[in-house]
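Enquirer: Quick heads-up: structures coming right below.
Bear in mind that the values in this text are calculations on the coordinates, not laboratory data. These figures come from a predicted structure and were not determined experimentally. Cβ atoms are built from the backbone, for glycine too; each structure is taken alone.
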Structure I
Amino acid sequence: MNRLPLDGITVVSLEQAVAAPFATRQLADLGARVIKVERPGAGDFARGYDESVRGQSSYFVWLNRSKESVTLDIKTPGGREVLGRLLDGADVFVQNLAPGAARRLGLGADALAVSHPGLVVCDISGYGNDGPWAGRKAYDLLVQCETGVVSLTGSPEEPAKVGISIADIAAGMYAYSGILAALYERRATGAARPVEVSLFEALSEWMGSPMYYTAYAGTQPERVGAQHATIAPYGPYETADGRTVLLAVQNAREWASFCAVFLDDAGLAEDRRFHRNSARVAHRAELNAIVAARFAELGAEEAVELLDAAKVANARLRTVGEFLDHPVLAARDRWRDVDTPGGPVRALLPPATPRGLVPRMGPVPAVGEHTDSVLRGLGYDEAAVSVLRADGAV
């Protein structure tokens with residue numbers, strides 16, 4: 001029997017976009033029943049981001065498998081009644097509505113602690129539920145800017161955002177782990193503590209290394225493209241056949257091996273310009289010229305073989321298309337088929353699953369696909385459902 005760790009846990013989520021759906025999808029992967037509450041009609045606005053995956057949004061397909069979609073207008077009396085019944089049977093409530101919206105609707109953590117004392121409430125916001133920016137809208141790029149991430153990425157001439165939604169992903173991961181911790185405490189003590197996560201504070205945590213470096217070195221790490229700002233040599237080099245290979249030298253032993261085996265110049269390891277990492281960073285341009293000249297003599301395969309022989313970590317610069325065919329994913333059997341309203345798609349297994357268990361990889365729902373079945377499960381008969389529809393509540 002494949003009983004998953006969160007079997008028997010019910011999650012109700014007023015969610016949209018990325019952060020909350022990422023958190024709840026991971027709960028669904030581990031067996032939780034996730035009831036996704038969407039707006040009647042268009043549903044979660046992330047459904048409309050693009051039409052690239054069999055006519056569906058790439059974001060939505062990624063973030064919403066294994067969920068039940070229920071459409072509710074929670075501003076109507078009927079919609080609020082349905083939501084109340086859903087919360088009566090829920091273990092977890094997640095929301096990432098617009099700033100302050102949940103509290104105005106009586107769905108803040110303090111109000112729900114009174115009406116539903118056993119419910120773990122998770123609020124995901126941009127800048128926190130209080131403080132001077134509590135009412136400020138926050139999107140991934142804006143948070144990347146406010147935390148300084150964009151000032152660190154890109155070339156010396158031009159800053160750049162990170163190519164994936166790291167603020168949303170960070171917040172979703174902390175919401176996921178925070179909910180698990182709260183469920184664990186509830187089981188041990190009976191107390192259901194609320195969890196609060198903001199995109200800003202989640203990404204602030206990820207800024208730890210440049211934060212400390214800047215605070216105590218007196219200057220922030222330089223923007224150096226795909227190189228490492230504070231470690232050298234660490235970054236991409238072009239080979240004789242036009243490919244790009246990246247390497248990462250992490251310590252003195254690797255540096256000595258890199259010089260002897262790859263550069264064929266063991267004495268360079270003791271050169272005062274390069275004998276320690278801080279010196280190599282200070283003389284990065286001179287070092288890069290030496291390393292680049294060696295790469296220019298080698299094809300990509302030969303370069304990788306030499307780096308492997310030197311026990312220096314390395315990688316090829318792959319496109320997303322090449323990643324899809326990555327030999328590690330194929331050899332480790334990481335792909336599964338997942339149904340969607342537009343047809344089956346390939347999806348990756350979750351990265352962390354207890355050994356011996358098969359994670360849930362259920363379908364991606366259509367808007368409101370489960371509204372009728374969920375309402376029937378709450379005790380609404382056909383006549384009552386018809387009234388809710390006529391009132392625009394569902």
Structure II
Amino acid sequence: MRTLDDLDVKGRRVLVRADLNVPLDGETITDDGRIRASVPTIKTLAERGAKVIVCAHLGRPKGAVNPKYSLEPVARRLGELLGQDVAFAADVVGESAQATAAALQDGQVALLENLRYEPGEESKDDATRGAFAEKLAGLAELYVGDGFGAVHRKHASVYDVPRLLPHAAGGLITAEVEVLKRLTEDVARPYAVVLGGAKVSDKLGVIANLLTKVDKLIIGGGMAYTFLKAQGHEVGRSLLQEDQLDQVRGFLDEAAKRGVRLVLPVDVLAATDFAADADHDMVEATAIPADRQGLDIGPKSRELFAGELADAKTVFWNGPMGVFEFAAFSGGTRAVAEALIASQAFTVVGGGDSAAAVRQLGLPEDGFSHISTGGGASLEYLEGKTLPGLAALED
């Protein structure tokens with residue numbers, strides 16, 4: 001995979017596929033982590049005299065213009081972080097984009113409007129996607145892939161454009177791949193993986209693959225209740241995927257057969273409702289009242305999970321332990337994060353809600369070895385899948 005050092009960028013238009021998919025409250029960015037992660041590559045290219053054209057997506061506008069998903073607030077924040085004005089194109093490949101790209105001087109930066117306003121970006125039809133890719137590639141002379149959070153998507157800006165232009169991986173992608181290789185090749189042991197989040201079904205492939213590689217698999221969050229139910233326990237009104245029970249029983253059997261320590265919560269905070277101010281009690285995980293739902297792991301589970309992580313040499317964490325957005329149910333997620341910070345292990349936070357939780361809870365980002373910008377991409381890599389965006393950059 002070529003890197004920025006392999007490209008002569010001075011005076012040339014460079015299209016950078018970044019991941020700027022940040023949460024917005026109106027026009028206010030509530031977490032700029034992905035923008036900050038994109039800055040080093042963009043800054044390096046600008047300092048080397050490139051005319052930098054950044055493209056990215058935001059949300060799911062489904063191939064239609066929707067002001068709710070405009071990248072204009074992102075252009076302003078990117079400019080603040082770069083310390084220079086960022087020109088903003090009001091479309092993706094139309095007159096505004098073409099004029100904005102043509103007007104760039106060496107060292108200047110522009111951002112195109114939301115890629116997903118264009119139906120061709122996400123099209124399953126190769127010809128439709130390819131036609132859009134040709135227009136996008138026509139804005140530039142070189143391509144740099146740096147949007148790790150999108151490399152598991154076979155989208156025009158990720159997969160097709162690098163096939164049309166001389167290309168290289170940006171610093172963010174090379175750093176992410178290096179970290180993921182440390183989680184899959186010659187891993188320092190004991191190797192522990194902590195998985196949370198809502199649904200087992202979102203992580204079936206990665207659990208199956210990790211059971212062949214890890215020493216400990218710690219399960220929290222909403223997905224834990226399907227594991228508890230698979231063991232025959234009452235889970236009340238907790239999140240449950242009935243259709244995954246047989247699959248989960250298979251995971252429990254496979255873990256036992258392979259000698260993988262599979263750790264589940266021993267107590268939970270069981271609430272009357274899914275609400276920030278819901279009444280709740282700490283109950284044993286094997287005896288959740290029928291009229292309650294688990295919204296976080298309890299104090300004994302927090303202590304158990306921290307203890308299991310204490311001797312690990314490598315830890316990957318993806319998914320919160322509870323509804324961390326509600327202060328009353330954020331303690332489990334905080335406890336896992338603090339256990340990783342206290343650890344001497346190589347610790348990786350697998351993007352998505354886990355990374356958002358670290359920032360929302362005010363925890364030091366430098367307390368972890370690496371915080372990924374791509375939750376879905378990280379999981380698919382660990383699942384052993386070929387990621388289209390990485391495959392395109394390797395050509």
Structure III
Amino acid sequence: MDVKIFVTGIGLISSLGTLETSWQHLIASRSGILLHQPFPELKPLPLALIGNKPAELVTLTRLVVVSALEDAGLEVPLLDCGVVIGSSRSQQALWEKLARFTPPPNPLPVNGEGGIEGWLGMLPHIGAIAAARQIGATGPVLAPMAACASGIWALAQGFELIQTGQCEMVIAGAVEAPITPLTLAGFKQMGALARTGAYPFDRYREGLVLGEGAAVLVLESAQSARRRGARVYGEVLGFGLTNDAHYANSPELGGKSAIASIKQCLERSHLSTSDIDYIQAHGTATRLNDQNEAQVIQYLFPQSVPVSSTKGATGHTLGASGALGAAFCLMALKYQILPPCLGLKESEFELDLVTEARRGEIRNVLCLSFGFGGQNAVLALGKM
């Protein structure tokens with residue numbers, strides 16, 4: 001018999017603020033995207049920064065973990081709690097600083113005058129380690145890295161840790177601090193960066209806007225949640241994970257593998273397409289992603305399910321985007337409000353795109369993430 005898994009706490013930080021602040025700004029159609037020039041060698045760009053300068057990964061991790069624990073009514077230490085914190089870029093910002101500090105062929109400074117101390121703290125899994133240390137966990141610690149699908153993959157792994165009886169509680173999500181010179185230069189070289197803003201599913205969309213963000217959920221078995229009288233946001237019903245195994249940085253034409261991930265999620269969740277009341281789309285505002293995703297949704301949901309992407313408000317937080325999307329889905333379930341697709345003025349797709357916050361009867365939702373390398377991740381959440 002499947003173990004029911006509830007969400008009993010949410011920690012979130014984005015360019016719009018913390019969880020409640022971000023949600024209120026979102027449904028009021030306010031964007032956190034502004035023109036910034038964080039690096040003098042690069043021209044100003046639209047970015048979704050949390051503060052006045054690029055954020056630091058471990059700091060963001062600690063902030064959202066504290067928020068999630070407070071929201072769930074938990075206190076540290078949590079010895080038996082699992083930890084799954086994903087990221088796409090992780091500590092890339094520090095590696096870039098290190099590379100600039102010591103040009104080849106000189107040896108990398110580790111400790112000593114002028115060097116960067118604690119280089120072990122720059123490893124890709126440091127977000128998960130920092131969270132585990134923060135809560136005093138001695139259980140499983142995982143750090144998935146699957147491009148923009150990292151957040152949902154982390155939630156899926158947390159789900160499985162509870163389903164398989166390894167944990168009764170898991171802190172799962174993703175953290176991203178991607179505003180670095182190399183990341184910006186790389187996306188610009190690909191022609192994927194927007195010039196003025198993020199306009200998901202718009203006919204005249206320009207590309208993605210990078211954003212900082214973090215979101216973690218407290219996942220808990222129904223038995224554990226009921227035992228301690230926890231407030232419940234919703235239930236994690238299931239997930240789907242597939243890979244195109246096709247292109248490095250483009251979706252597979254026709255979306256066969258993306259379709260398979262959604263079908264897999266629905267089957268595991270014991271849902272049909274007609275049971276879905278809202279889809280939180282990946283919606284990066286790039287030409288290829290939005291076109292491919294729209295075709296996939298149109299194919300699977302001919303009954304026209306309400307769809308929106310919140311990246312027009314938060315920017316694209318890369319590996320954290322699925323975790324933020326899941327958090328916004330849970331807020332939609334809580335308040336019975338569909339969040340809008342900011343930046344969308346004229347769509348070229350036959351979708352029921354939510355352009356303004358809309359009330360509705362919302363029972364079951366899907367959150368989609370499609371990352372580089374053909375990573376497809378889907379999460380289903382239900383109202384209690």
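Enquirer: In terms of FRET efficiency 1/(1 + (r/R0)^6) of positions 3 and 99 (r between Cβ atoms, R0 = 41 Å, to 0.05), which of structures I, II, III is highest? Intermediate values should be presented prior to the final figure.
Expert: On the way: I: 0.55; II: 0.85; III: 0.35.
Largest value of FRET efficiency 1/(1 + (r/R0)^6) of positions 3 and 99 (r between Cβ atoms, R0 = 41 Å, to 0.05): II.
Enquirer: Can you rank I, II, III by relative contact order in percent (Cα under 8 Å, 6 or more apart) and just name the one with the largest value?
Expert: Working: I: 19; II: 16; III: 24.
Result for relative contact order in percent (Cα under 8 Å, 6 or more apart) over I, II, III: largest is III.
Enquirer: Compute Rg/Rh (Cα atoms, Kirkwood Rh), for residues 147-362 alone for each of I, II, III and report the one that scores greatest.
Expert: Details: I: 1.05; II: 1.00; III: 0.96.
Looking at the calculated values, the largest one is I.
Enquirer: To continue, here is another question. If we compute distance in nm of label points 7 Å out along Cα→Cβ at positions 27 and 315 for structures I, II, III, which one ends up with the highest value?
Expert: Values: I: 3.1; II: 4.2; III: 2.6.
Across I, II, III, distance in nm of label points 7 Å out along Cα→Cβ at positions 27 and 315 peaks for II.
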